[in-house]
Structure P
Amino acid sequence: MSTVIGVDVGGTFTDLVLRDARTGEIRVAKRPTTPSSPEAGVLAVVDAAAGPELLARCAYFVHGTTVGLNALLEPATATVGLITTAGFRDVLEIRRGDRDDPYDLFWTPPPPLVPRRLRLEVAERVAADGSVVAPLDPQDVRRAAAVFAAEGVDAVAIVLINAYANPAHENAVRDLLRAEGFDGEVSLSHEVSGEYREYERTCTTVVDALVRHRMGPYLTDLDRELRARGFAGRLLVTRSGGGALELDEATARPFETILSGPVAGAAATARLVEALGLDTAIAADVGGTSFDTALIEDGRLPMLYQGRVRGLPLQSPWVDVRSVGAGGGSVAYVDAGGLLRVGPRSAGAVPGPACYGRGGTEPTVTDAALHLGMIVPGRISGGIELSAEAAAAALAPLAAPCGLAGADEVAEGVVRIAAAHMAQAVRGITVEHGTDPRRAAVVAFGGAGPLFGCLIADELDVDTVVVPPNAGNFSAVGLMQADIVRGAARTLVRSLDDDAALREVAEVARALFARLGDSPDAERELDLDLRHRGQEHTLTVRADPEREDVAAIRERFTAAYHRAYGHQLTDPLEVVTVRATTRVRLDVDRRPVPAPGGGDAEAEAREVRLWSFRRAGFTRARALPRHALTAPAEGPLVVLEPTATTYVDAGFTVEPSTGGCLLITRKERSR
């Protein structure tokens, strides 16, 4: 086994977990995120936990980062140009012609990532079968290069019609741009996506060009700084679809890292519930900026093959993690109608909640939790000293405008509202998809997740909450357990009705695996997007066209169709997209990561003034270090550890469980 480090950059804190293969030691660290220079926060947490000698023995540094997402959320960081086939200049503005919210009469689509003056056309045409209908006009490309030079374009996305079927013209456009002196980043749609649907493929390629401009330099600089500190291993970056990419792959395909951070927490949850023998679990990751949730069934991550960010579609494997702006740093305020609101705006890492004493003055969820005794005053991980007085001072002004008696009622309202937002996000991945959340266990993690476990359980009528060891750094634990995963897809709209069609699918699959550099130690996975003839939408099923016949694949699709829609059809099948994935397992310890030995050994049990939501008032309660909890204990109480605090309300029992987890059981239903 090899020594491995996982570092996850969140909106407020940057988290590290290290597992030393030589000694078995676990190290955990947390430092404030530095939004203006994220690599500084990463290096600070590395310096806090690992010296040069340990870094030199580290084989893998697995990184979850928000740099790609931030580049997309702040598009002014780069100027992107687009070259497309004549007649398709306005695909980004035409979109799909529908509304994201059909009931909002004032809804407007997000502005295109590329302004119209930088969306340029070239004469050419390739048919859907890959045949050339009209040749490429080199003069159009040269004119586009001149415009980009005059406009100071940093990166160019090249998206030609049906290039997934024949990429020759896209390659020629790239070569002509280089010949004209363009030395910026270039993204080719057939390399980025390989799927049909022009709007989605164009969006994905433009996002890749935009993110590439920022992600490449960031990862290169981080790698250089780590090696200057003694690191000699491999830097890996997690994918939105699970698993991790090598450094060169992450810089070449940065759009795959957009959802890098939240996915790691979901992956860690999947491994944990498998070890615990749970069938269904809800990942509840509450950080400083957001609440991220995913539904884990039968130990499997919920996969999509198209995600959305800022209302834009991205054709990329995507773990179905839903996020809402309800985290520890979410700002509370009173709206124009006199109602108390929470989020989605966050105080973030800078200036942070008022109680951090770092310049923040607005009341946040963390301030409310501190005021209610859910967080014990004192120094928290990351070296921040909490101020109960500053929290109360920030909360009090909200009382009069919304008709509450004082800071106590404001704090209770803030926490309840935040919990309601979280529960609503969970319903979006459970109830809205036909899954009853009451039969699931809530796995609460993140710096603030264990604070909300009982509240979410009451909101959803769930009886079991699991708090993993290293709960505050659990996403970093997921990074340490990642595999190297590569994926590629190719649209192939064909009837799947005989062995000849299946042989064509197998041929495309072999080409995709060859493109992925299929190696002998790689596990191969093949999925097909299938639908009944005449339908628009597809379902994705696992298949092996080399060893299965059409009847076996149809049977699997029919079962999936029945689960999704409640009925079956006899219409012929079509295959739409072939998806190939390779997985190389790293030589790391994949067992659950225990808490560091002695992490809170010096902490002592104490009595605190704690708010009980079920009793609607303050009560005297115990605050126990996690190591001191050796038998079942009834709430209300709080359990303390270096990176998180677990809140247990009245009517709940908490006890130590398998793998160092805390098991919280609801004994009484809330009234």
Structure Q
Amino acid sequence: MSSILNDNLYFFYISEVTGGHTLASHTMQLIMLMFKQENISVRVVDRKERYQNEELATVGELLLEVSRILSRTYGLSVDEIEHGLPLIDTSKTLIREACPAFLSNVHCQPGKYRRYDGLCNNLKHPTWGAVQSTFARLLKPVYSDAISDPRVGAHGASLPPPRIVSRTIHPDEGYHDHAATILLISWGQFMDHDLTLTATPLDPVTRNEPEECCHRPHESRNPYCLQIDIPHDDPFYGVYGVRCLDFVRGFPGVRAGCRLGSRNQFNILSGIIDGNTVYGVEENFARSLRTGYGGLLRMNPVFAQYGLHDLLPLKLDIPDEGCTRPNKSMYCFDAGEIRVNEQLVLTCMHTLMAREHNRVTAKLGEINPHWDDETLYQEGRRIVIAEIQHITYNEFLPLVLGKEVMAKFGLLLQKEGFWDGYDANVNPSVIASFSAAAFRFGHSLLPTNVERWSKAHKFIASRRLRDLIRQPYDLYRAGVIDEYFMGMSNQVAQAMDDSVTQEVTNHLFRKPNQPFGVDLAAFNMQRGREFGLPSYMEYRKYCGLPDAHGWDDLFGSMNNITVKRYSQIYVHPGDIDLWSGGVSERPLPGAMVGPTFACIIASQFSNTRRGDRFWYELGGHPHSFSLEQLSEIRKARLARIVCDNTDLIDTIQLYPMVLPDHEINPRVPCRSGVLLHVDLTKWADYGGGQFSHQNPVHVSTSF
């Protein structure tokens, strides 16, 4: 860093320590005067124990504005902004008065069960992976002003509008994969919603959409508006006179210790696999999902008279949140994650895992009738989280990444014994490029129609995806959820390529009586740009892949026609947006994604496993399973969970995320014994104290 930066910033904070140093005092006065002259008018909420996302953003705005002024005043380079500003100990400045307690001084007490919010997963770094923590970075961000403004092309050139990229590079060409089923998409989205959700301003009434941007005068728009312009000659939107799509930026986050630096958005979920899709990320809300007896989750016994499994409870508190209701008497479903109703097949997955919790907990209650509600709930939660972790690494990731990448990044699960790979120096927080680009690879797989099949594996009917988004009402018909699960395990997904169905590029979140919706592909690129994600080519280089100095250098990495299309709208290969380039890459052998996305996704799931103190394979901790219990968890399979928690299904293939094959993936009867059960008698408590009740990890703060 420059000497003037060293001198002045040192005195900026040292004044709080020395108390009477004349030069330090003058420097502090100079900085404060500069703040006033620059009209800093960020209104920060009073310090409190819990922050709403909008409230935490006010602190983020303050830190961002301080960083901007310092950058401008001292002419800081990108490296100085990224690596120098965060070194300033703001606890020795007046900033400490605004810094949230949970980001400044957290003391953790180990216990048996996870916190819902992810705090204290890491005892040395309590905020790593916690709710409202900032996204991690593989590469430093590329903002056009080095601080906050969205990325532009090399040398300041403008990037093609996201809608132009969407319709040029990602048209709906309807190719299908040869193996993956819709159940893989459903599990992938379920896992995405376990890990990541960017905090953004939402419509104050429905909490569905971003704040309206397009139809408001510029001066009255939300300051986070970054609407997507639609060309006047757009072949779809032009017909309806649509010239703009609403889009808002993510709130600026607050780094641990309220450190300074460039804009970094924050995650409102915990960055570890902890079943928040089932249980939630906030203790009071998690408690509201429970019955209060037997460790059970609340459900809706709408089909009890038919002897069928329950559905999820009705969403009564904010009924329009995440839901398109045809009338006031119709309700969507409630679950641990707000997007449960985003599309019907995702709702099915939420229902399946809530049923699994209640099934496991009921069995534990039979085995240990002396356990109270809290012990049953926490032990059931512990087992279901372990099942989710195991299925993700044992069934889902090998299909997405291939065995070679799984081995390279240490993602292969152990077959027996404990795993000792936990590393307290590994940050499991969600990586920005994973959240805003790489793990959105599944958008290429989405089908145009969602099919229902019979228990005999025969096609029944299908519905347009657009009609099932935020409208999961089909599930209120007895037996239909089983038909959707049969469909999900028999319907082939679209191919992993640059083609994306019009159901989400023209009709996503379509409102009632409107012939159009929004464009998910355009949203993905706009999100990447506002995150300051470097270009696709920068991530290729980070992952050890060849650079492209001209368009010919991309041949072989992706389809020749795709390369030609890119050359028509981008100035240089180095400008291509990460999401667009990533889904356009040719898949690796035995994998669904190409090498760049494989690198980013594998990096995330490596951190997710190695940085999780409660990871199910670990031994020697208060929360560890016994070796006998761990061997039972390793029997967990998605096929078994489907068999156990549906009513009509009696045969299913061994790996339902892949199409059935009579030799390598045969259908087997649920009752055949081929699909092994997790033997819950291994959790029998004979008074030895192993299962004595312990509260979740305790957090205390000192100011």
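Mean count of other Cβ atoms within 10 Å over residues 431-438 computed as 27.4: which structure among P, Q? Comparing all candidates, it corresponds to Q. Of structures P, Q, the largest value of relative contact order in percent (Cα under 8 Å, 6 or more apart) belongs to Q. Taking FRET efficiency 1/(1 + (r/R0)^6) of positions 391 and 463 (r between Cβ atoms, R0 = 35 Å, to 0.05) from the coordinates of each of P, Q, which one would give 0.65? Answer for the origin of the read-out: P.
Looking across P, Q, the calculation of distance in nm of label points 7 Å out along Cα→Cβ at positions 559 and 591 that yields 3.4 traces back to P. Which of P, Q yields 26.4 for mean count of other Cβ atoms within 10 Å over residues 271-278, as computed? The read-out was computed on structure Q. In this comparison of P, Q, the computed figure 38, 15, 10 for semi-axes √(5λ) of the Cα gyration tensor in Å, for residues 527-630 alone is attributed to Q. Given a value of 47, 45, 34 for Cα extents along the principal axes in Å, for residues 327-454 alone, point me to the structure among P, Q it was derived from. For Cα extents along the principal axes in Å, for residues 327-454 alone, the value 47, 45, 34 is produced by structure Q.
Bear in mind these aren't lab numbers, they're just calculated from the coordinates by the rules spelled out. What you see is a predicted model, and the numbers here were worked out from it, not measured in a lab. Cβ atoms are built from the backbone, for glycine too; each structure is taken alone.
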